[in-house]
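Chemist: So, here come the structures, one by one.
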Structure I
Amino acid sequence: METPNWSIHHAVPGVVSFQVIAALIGLYVSFSLASKAYRIFIYPHYVSPLRHLPGPKDGNFLMGQVIKDFASGNPNEPFMGWMRKWPNVDFIRYLSFFNSDSLLVVSLAAQKEILGKHCYSFAKPPLYSKLAADIVGRGLGVAEVHEHMAQRKVLNVLFGLTNLKKYMPVFRRTGRELVRLFEQAIDKNNGYIKLTPTFSKLTLDIMGIFALGIELNNLEGSTIFEACYHDMFEPPLAGQLLIAINAYFPIRWLPIKLNRDFIRAKDIVRSQLRDIVKERIAELQGEKAYPSTRQSVTEADDLLTFLVREKYLKEGEDGRKWTETEILEQIITFMAAGHETTAISLVWATHMLSLYPDVASRLRKEARELLATKPDPDYLELETLPYMDKFTKELFRYLSSAVLIPRCALEDVTVLGTFIPKGTNVMVMPALFHHNPTIWGEDCDEFNPDRWDNITDKITDPYALAAFSQGPRVCIGRAMAILQFKSIVVELVSRFEFKNVEGVDVEVLNPNLLYRPKSGLNIRVKRAN
């Protein structure tokens, strides 16, 4: 009888273990690939509960409508075209990156549900939050649900009309500084002005006072803040594409100049603001080594001083204090978002005044009548200008600086009979509501301030004008933006006429978070008779 060869049998368990591990890895990889293939090629076309909704069917086999969006040359397209094709539906369904489901909100009723009733069933999509946070920080703009409600409660005090009225002297003074610059351009440069950087400097100066209590003096010459924000908000085309790609795939680590420029600008802004926050904290704690950097230009506290006093040095209702970093993130948010959106609105307003001299003439007459009796108009006196009010509303309708209000379902939710699965991206685009003929009539693509004299029930709906969003997450700076806007337009239109030098159709940046013109938008100004 032969003796078994035990050495062979002792080797088998090791071989088997290796084979089992290899098989498990193979199964895992196969399952992952099959799962990805299912989500990309099968689920969206044959399983998704949204597949029966109206929407485009001509997307790329892998990228959906993303390529068409980037190639359109306009951030409102191809979405505007879809709305015109299906103007009476609640949602349009389209495929995005890797054929993921996305919904475009079309009806006022659907917008009310998303931004109002079901507001906290949706949050900003992670990709968008990542994209925005690189520029505007991680303050109120990207906070969600309970964190957003708590932050909003704190900040509402600063953005209430009672406090904002105290900033009227700031708005008037900066408007007059802008008048001085326009006068110099007339004398030295035949009246030619590049609007985007000029208005960005103006509104950045205002936010320097409001958010920091510091005179930045950008209108007197470019500062490090203005230069860095320009690099972040208006990169070249390749830089815009990098920003968009980075939202999906982290590529900021790539050692290329565009990445280095963006990171440098972002880091400089953050470093400068962090130093100011540290100094203000030390000052308010009574450390003599830090003399005050603030200018007493208003009776109101600036945002930074308010937050340090009320949230850093005191415990809140939840029994905790904010950290230095939490305060910094709020300051970053309001410095970036607070100045650029208003600046772009002023750019578009000036452009429209150059295209519609009759509108400018009516505004000028109204503004001059006010300034003749009230050289320093207050809030109520600005609000009593009927044509200015119509012009402001029409400008924000016709050319909203906000491109989209993105949301992502945090849970399964049913809206107006449409089941929206958790994780679905839902896009609210102000331009789609502002140019929908079922809301504004067949002349919705015409710029006409007088349309506000004959408003319909749909137009009186607050959600019909979505430039600042609506619902619990409506833009906290809406009142401030409108007050700045009117104050500055009154100063400019009362003194100048504007001549268009770039034609009616202006190229805009795409992709971009804001609806902003390329190349700064040149215009020519001359003194009005």
Structure II
Amino acid sequence: MVLNNIDSQRFKDMVRVATHRMGKNAEFVNKLNVFPVPDGDTGTNMNLTMESGARAVNENNSSCVGDLTKSLAKGMLMGARGNSGVITSQLFRGFYKATENKKVLTAQDLSQAFSNGVATAYKAVMKPVEGTILTVARVAAEKGASKASETNDVIAVMKAIVSGAKEALKTTPDLLPVLKQVGVVDSGGQGLVFIYQGFLEGLMGKKVNDAFQLGENEMDELINVTHHQAESAQVQLSTGDIKNGYCTEIMVDLTASIADKKKFDLAEFRAYLSELGDSLLAVSDGDIAKVHIHTEYPAKIFAYGKQFGKLGKIKIDNMRIQHETIVENSKEQEESVDFAVIAVASGHGIRDIFKSEGVNRIISGGQTMNPSTQDIIDAINKSGASKAIILPNNGNIIMAAKQAAEVANIPVGIVPTKTISQGLTAMLAFDPEVSVEENVTAMSSELDTVVSGEVTKAIRDTTIDDIEVKEGDYLGIIDGKIKIDDPDIISASLRMIENMLDDDSEIVTLMYGSDANATQAEKIADKLRASHEDLEIEIHDGGQPVYYFLVSVE
């Protein structure tokens, strides 16, 4: 089959099949991810980026390919997530810039578009690293350019691009020691191979179907069999390797009118952000700016971006928690149990306490990190149980848990726990010998027997329920309501606990988080014992993020 140009319909077919192929293999790509840190969402991010671009293309009825490539680039930029997603969007921003005035694409146009995409992507990355998606894109474009110099067949050029991408992908472990260490190829490069393969299939007139998924023989060429059989490549690395733990993304609307708006300069923008973390990608099409960075200071990223326009989409992922979850789940037995209890929690100590009380599976999450309905469904399925109970342990997660229960293949009950303390108390009433309905009733009846307290830090000045909150102060939150504002963490915690106590209070459980310590917890306990001799006080290393202390009073 020989084809001399790509018209608008053929280009739409290419985008549609590429998006499908990326989507079908997103989870495989996720499991390859080890660079630059083990956050494990490369496939998901590239898939969401492609889907956003494909939607924009589908909504454009132009017969001019240049108009479609513009829609693709804009859609991908708007939907780009993660390092890999932003780089992919930049590859196709460069692709668009080389094709914006083209009604159809010749073999030479196609080759030039891929080459221009590579140049644009390399410029977008602060410190380009070989052995990544950039290498795969560059070698693929070089192979395409070579073929375009000897033929006018767009299919032949696209085949050369795919062949070059696959060849480059196999070399990535030799270029990046961390890939060779765990026996995998670069995840972003693998995702790009899927996309380019989809382009070729769409160009050749193939239809979208599930047969486009990578076959076992092909997988074995790309990932060491030992690691392929493991949960994922991330389990081979240590959480301690993560120096900047918050994967932070913002989108800035540069066209918005704001007070004291600063003039936007992309070079200066990148230079400033580069001092706040690593894995930086900052790109702009003139109307919006998109940032991806791994940092310890998400709030500084937000504050800086707000000077140039209005913030749109923002996202923060705690990659240390994500990695702990991956490692923890890789150790869990996949054996069948008759009745599973699944809890949402963060923090190594809290997870251990839940397990000691009989929880079979933990979903990482809580405040600022709510698991999705799919995350909960996956946990239900992996439990191997014939029936299950879910403890959301956060009011924002209850609805997702209920949705998961509605579509689960087994009977699932939801105990509407809104705090970790409620979840732990509910477990005291769990009986694996009775039905889901009886457990939900019994466990839910325990929720009123515990008062829950949380100590965190205010991120801005405000007034809530007549409490004047000052940025940087410590807040005491009792059963979801702010009751205490105090500049001293010990004083804030003691005042909160005093408000939680009544004449029937017997036990106080104090769990200190990742930003607090045992010395502070003991100081609080000593002061409580001095004024409440009959109280039994337990202290645990919860390890939770966000909250300095979690307190339950029973």
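Chemist: Tell me which of I, II gives 1.20 when you compute Cα Rg over 2.2 N^0.38 Å, for residues 124-411 alone.
Modeler: Label of the originating structure: II.
Chemist: Here is a further query. State the single structure among I, II that was used to calculate FRET efficiency 1/(1 + (r/R0)^6) of positions 92 and 452 (r between Cβ atoms, R0 = 25 Å, to 0.05), giving 0.00. Write out the running numbers ahead of the final one.
Modeler: Values: I: 0.30; II: 0.00.
Answer by label: II.
Chemist: Using the calculated result 22 for relative contact order in percent (Cα under 8 Å, 6 or more apart), pick out the matching structure from I, II.
Modeler: I
Chemist: A follow-up question, please. Quick check for you: by percent of Cα pairs over 45 Å apart, which of I, II is greatest?
Modeler: II
Chemist: Here distance in nm of label points 7 Å out along Cα→Cβ at positions 28 and 364 was calculated and came to 2.5; which of the structures I, II was it taken from?
Modeler: II
Chemist: One of I, II was used to compute FRET efficiency 1/(1 + (r/R0)^6) of positions 260 and 500 (r between Cβ atoms, R0 = 41 Å, to 0.05), and the answer was 0.40. Which one was it?
Modeler: II
Chemist: Further question on the same structure: Here FRET efficiency 1/(1 + (r/R0)^6) of positions 420 and 516 (r between Cβ atoms, R0 = 25 Å, to 0.05) has been calculated and equals 0.20, so which of I, II was it run on?
Modeler: Of the structures listed, the value fits I.
Here, each number is a calculation from the coordinates, and none is a lab measurement. Here the structure is a predicted model, which means the values were calculated and not measured. Cβ atoms are built from the backbone, for glycine too; each structure is taken alone.
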